[in-house]
Structure P
Amino acid sequence: MDLQHLTNKNREFIHIATHQLIKDGKSDEEIKTILENILPEILDNQKKGVPARTFLGAPTTWAASFTDKANQESKENQVKNTNPWLMWLDTSLLFMGVVALLNGLMLLFNSKTVSAGLISLLALSFGGGAAMYAAYHFIYRHMGKPKGERPGWFKTILILTAAMILWILIYTATAFLPATVNPQLPAIALLLIGAAAFGLRHFFQKKYNILNAMAPQSK
């Protein structure tokens, strides 16, 4: 790789970038490929009086981006975790976060809003998580398969309807519980529960790479 035609500023850019690539654990062959790919662009801009730092940014940031991209692609290519309990928990925490935060905000700005009961919130969240996982298990995970291997429309509608009805019945039943068993939560408690639910979901997603039961599936 001939660097003789580069200006002092551009040589310095290459030197700093190379040091960063080495620091990030890139092999000699990887570094050579990266620099050879960018060198024609640097030379072309150099003729126009534009140094590499101007159109590529700081050399350390530019070099580090190759490691960031590789890490991101690696994460995206990882096989998602389809453990039923984790998928159920993931969706349940999502429901809990959304419902608790919305109810908390509404209660905060309108005192006439009906506050969610603790048991009602749990039933709505974990019942919804179970309903969504059932839909995934019996229907969505088969999307993209040959037609003969996918469930028929009648079975699909039957399962979705049954799951939703059961979910609604369980949630509705909690409304008949006494306040001592199903206490109404104040706005601040709902907001804290919502934030905690989203925080836990993010933690479990990072730790276990859980497949979202509501995400479109393809084979």
Structure Q
Amino acid sequence: MKFSYLSRGIIFILVFFLALAWFFQQNTIFNFLLLFSFLLLFSFRKASLKLDYYSEVPDSFIVSPTNGVVYSVRKNVDHNIFGKGLSEIRVSSMWLNEFGLGFPLEGEVRGLKNREGKSFFRLFRKGLESDEKIQVHAKILEIEGKSGQDVGLEFIKCELGLDVDLWVKPGDRGKRSARLGYFPFGGTVLIYLPPHFDVLISQGDKCVQGSTPIAVQLGHHH
């Protein structure tokens, strides 16, 4: 659906039961279903997509793949898949954020893996900075930019949210900010950048998917 992440089938069911309650004049049930439908449609709303060629952010910048708040920025981090000496940006999404996820740069999906484990409460300060992280449930996505740079993403399920729904597979290509899935009721997104990127955001900053520049390749500031 253009305006919602809900499927046509779910929206049809909502409309069907609303019509049924209205036809049989079940006002209490109708009002409850109407309120529930509005809340569901608001939660799963889909923001209009800002196409990359309309963006005011130059191509050399990486944009946020998610909506949320920056919880931490760490330098010189090693990752067992993405490599060593990386910058790690941790973004936590809240319940009222739009759920959408997008490509942080134009490129191709090089890898997609599942890591089974426990959920992680997104507001915890600790637990993602040590070996315990290897026990946390996540989907891991590797994107190779058109200039050869690799960006790694980890989508970590929150105990109060649902698992991420990714629409891409290895070999798929996307322009910067193009949708690649959604994260129902949010969670934690870890963004891993190579050492030759300069991080532009810091703890407490708000990120808007597809619009907020989060890093730029060194030597490419505009």
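Here, each number is a calculation from the coordinates, and none is a lab measurement. All values reported here derive from a predicted model rather than from experimental measurement. Cβ atoms are built from the backbone, for glycine too; each structure is taken alone.
helix-only ellipticity at 222 nm (-39500 (n - 2.57) for each DSSP H run of 4 or more, over all residues; to 500) was computed and gave -5000; which structure, P, Q, did it come from?
Source structure: Q.
Computing distance in nm of label points 7 Å out along Cα→Cβ at positions 170 and 202 for each of P, Q, which one ends up highest?
Evaluating distance in nm of label points 7 Å out along Cα→Cβ at positions 170 and 202 on every structure, the highest lands on Q.
To test your reading of the models, identify which of P, Q gives 26.9, 83 for Rg and Dmax of the Cα atoms in Å when calculated.
So the calculation was done on P.
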